[in-house]
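Listed below are the structures to be examined.
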Structure 1
């Protein structure tokens, strides 16, 4: 029996931290921590899509894997469907595994090349004992193929016989097989051709409309991608969330200087508008999570930074209407 979620929230993340120890010497003494995720808080409502955006190395994928409990968080709380799963053992997590699935970034490396497409899609049915007979198993796999737009006659083919887009559809079908309520999409289209990316985005939107229970955490580094699929967007920078709001507000009224710089790099179809737009070029590179800056993580690259930014860690605060931002200058 599922635990009831609170206030319609399927996931609540509170002050999540994930530090990876750095060791040296023969005895592997710990000398430092890589602060991949450093105090992240957000929620996802049932049936919505939250886009999680940021540069490579910002901690997006680590957040997703902590929610899946592929990583044991250093501290903080992860509430999934009303239950705190942040400190559960692997044995305690096992009954919850069927209710959350992961769609991987690489459609080439995430599928076993020795298995048929049908057995890949049907594997969760066996693991979670969701089919009572061989006939029921086959019918469910065929149904999953149709749902994601693949012909069931292709079930006996192996992954190398499919295109990249078809392989990702197999990955989506596998994620749906366990009747999961939460799908964590870890940059699911970044390895695909641009022409195929739109097809996968449309498929995910159609599935959410068809299967009302589906909730997505959509991880990406491209704001133009999450704009089309997300209800709300959270922007991450160096292990922390700097801004969260609905997609319309984020694009029309971004508040954090990092969000503004990301949006300035998104191309506009109108060449006249594109020519008039002002690009915000950030200086330097994203710092290492091994030695993050003091105070606000963004201050070394921020065009608005003042001396106070070097000392204070700005809290994520609501500026009105659910628009949260982490900046003392806003």
Structure 2
């Protein structure tokens, strides 16, 4: 049995569904749910606990930040959620005070933990978590574009009628409106996307690529407009990152990592293929982007830096 302690800060739609996914995967021996609404956290913990007969042994409790002490992994989903017609960046100023309050306390009680930020805007809040935790950058991670990358593969999977797990493709940059689809690196059956399209007689022109990119980028808005929130796929992304971290998989995931000169970008968190293991982000992969993708990535970084400056950070 795994002896990992995972604390989830925020027991809303994303936090509670992430807890369910993690429990179902058997990744933890202890899970602590913390929420400003203690009744909500207790109800979620109770509901999850009632599935004890169907999962590996796990202790599920609701608690305070003090109860997160000695966590191996802390997943932060707390904050003001995205409302219809709001961008991820619109909610930044609402969430900064929350992070300034909770992050130093979490770091105090679990100085050896890995901090995984899921709240939006995730890249900027991961940067804030890094600054206020005092942790080394490798142990502060954002969920980045792990979900966006899965959305990208899902759309391509349906179009080409190929298992999404056999499509190698990534979304990088900001988890948001400036994210980049790395078409130059997209491969199916070892072939570039253009070669594969030629082989099977499918149309893969610029209009097709732009449409796919827009569908990926706007997916969250579509879901939020229709049901008010997203939770299932992001929870699976959280589970996947948690699994790579706690099992020391050395998996390559497009998490949000700290740039220290990669692609000429410094002092910002953005999504890029990273090797993820028990120490957090083991290293950033220097992927060979096209010149256009490199320029888009730098523009994404510049936009995030502008937002940080406007927020006084």
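Every read-out reported here was derived from the displayed coordinates using simple, explicitly stated rules and does not represent laboratory data. All of these numbers come straight from a predicted model, not from anything done at the bench. Cβ atoms are built from the backbone, for glycine too; each structure is taken alone.
Compare mean count of other Cβ atoms within 10 Å over residues 26-33 across structures 1, 2 and report the one with the greatest value. Provide the component values of the computation, followed by the final result.
Values: 1: 9.9; 2: 21.6.
Result for mean count of other Cβ atoms within 10 Å over residues 26-33 over 1, 2: largest is 2.
For which of 1, 2 does FRET efficiency 1/(1 + (r/R0)^6) of positions 18 and 130 (r between Cβ atoms, R0 = 35 Å, to 0.05), calculated from the coordinates, equal 0.95? Please report the intermediate quantities before stating the final value.
On the way: 1: 0.65; 2: 0.95.
Here the read-out was taken from 2.
So if we calculate mean count of other Cβ atoms within 10 Å over residues 202-209 for every structure here (1, 2), which label has the highest result? Write out the running numbers ahead of the final one.
Numbers: 1: 15.6; 2: 12.2.
Comparing 1, 2 by mean count of other Cβ atoms within 10 Å over residues 202-209, the maximum is at 1.
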**Report entry** If helix-only ellipticity at 222 nm (-39500 (n - 2.57) for each DSSP H run of 4 or more, over all residues; to 500) is computed and equals -13500, the structure in 1, 2
**Finding:** 2
**Report entry** Answer label among 1, 2 for the case where Cα Rg over 2.2 N^0.38 Å, calculated from the coordinates, equals 1.05
**Finding:** 1
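Suppose mean count of other Cβ atoms within 10 Å over residues 10-17 works out to 19.6; of 1, 2, which structure was it derived from? Don't skip to the answer; put the middle values down first.
On the way: 1: 19.6; 2: 23.8.
The value was obtained from structure 1.
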Report summary line: Candidates 1, 2; distance in nm of label points 7 Å out along Cα→Cβ at positions 114 and 282 computed = 1.1; producing structure is 2
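In terms of mean count of other Cβ atoms within 10 Å over residues 58-65, which of structures 1, 2 is highest? List each step's numbers first, then the result.
On the way: 1: 23.1; 2: 17.4.
By mean count of other Cβ atoms within 10 Å over residues 58-65, the leading structure of 1, 2 is 1.
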Requested in this report: Work out which structure the value 20.6 belongs to, where mean count of other Cβ atoms within 10 Å over residues 98-105 was derived from one of 1, 2.
Outcome: 1
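A value of 3.0 was computed for distance in nm of label points 7 Å out along Cα→Cβ at positions 74 and 90; which of 1, 2 is the source structure?
Values: 1: 2.3; 2: 3.0.
Working through the options, I get structure 2.
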